[in-house]
Structure P
Amino acid sequence: MSFGFGIGDFLAVGQLAFRVYRRCKDSAEQYKAASIDLANMHIAIKDVTETIIEKELSAEKQDQLARLC
C-alpha cells in the first residue's frame, strides 16, 4: 500500500528545509545591515533638522521641506 510518498520526497523536503534555513540565516545578516543603515539615516536626518532649525530658510526652501515631510 502506497501513501504517495517516496524516499525522494523526504530527501527533497530535507533539501528544501536546508535552503530555507540558509536563506533565513543570511537574511539575519541583511536585517542587521539594514537596521544599521536606517539608524545612520535617522542620525543624519536629525542632524539636518537641527541645522535647519538654527538657520533661517527662504520661503521656497520651507515649501520644499514641507512637501518632503
Structure Q
Amino acid sequence: MEDTFEMAQLTGEARLLFEHAAAQTRFGASVFWQRRLAVFDDEQTTLAHWQITREGHHRGIVEIIPELP
C-alpha cells in the first residue's frame, strides 16, 4: 500500500480485508499487507520472500487493483 494509506478510512468488507483475523474468518484468506516504505530491497524481492511458507512451500499471491469509477 502507499505510505499514506490509512486503514481507519475504510469501512465494511474493504476494512475486513485489512484485518488479518477477520479476513481469514470472513473470506477464508490470509491477507498480509504492508506499506511501500516497509518493503525489502524492492517490491519483487518482497513478493518473493512472502511467497515462501515457513515449511518452504510456495503460496499464491494476489494483487487487488481497484476499479476506477
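Throughout, read-outs are computed from the coordinates displayed, never taken from laboratory work. Everything numeric in this text was worked out from a predicted model, so none of it was measured.
Structure data summary
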{"item": "Value -30500, calculated as helix-only ellipticity at 222 nm (-39500 (n - 2.57) for each DSSP H run of 4 or more, over all residues; to 500), assigned to which of P, Q", "result": "P"}
{"item": "Which entry (P, Q) yields the derived value 57, 10, 5 for Cα extents along the principal axes in Å, for residues 9-48 alone", "result": "P"}
{"item": "For 35, 27, 21 (Cα extents along the principal axes in Å, calculated) the corresponding structure among P, Q", "result": "Q"}
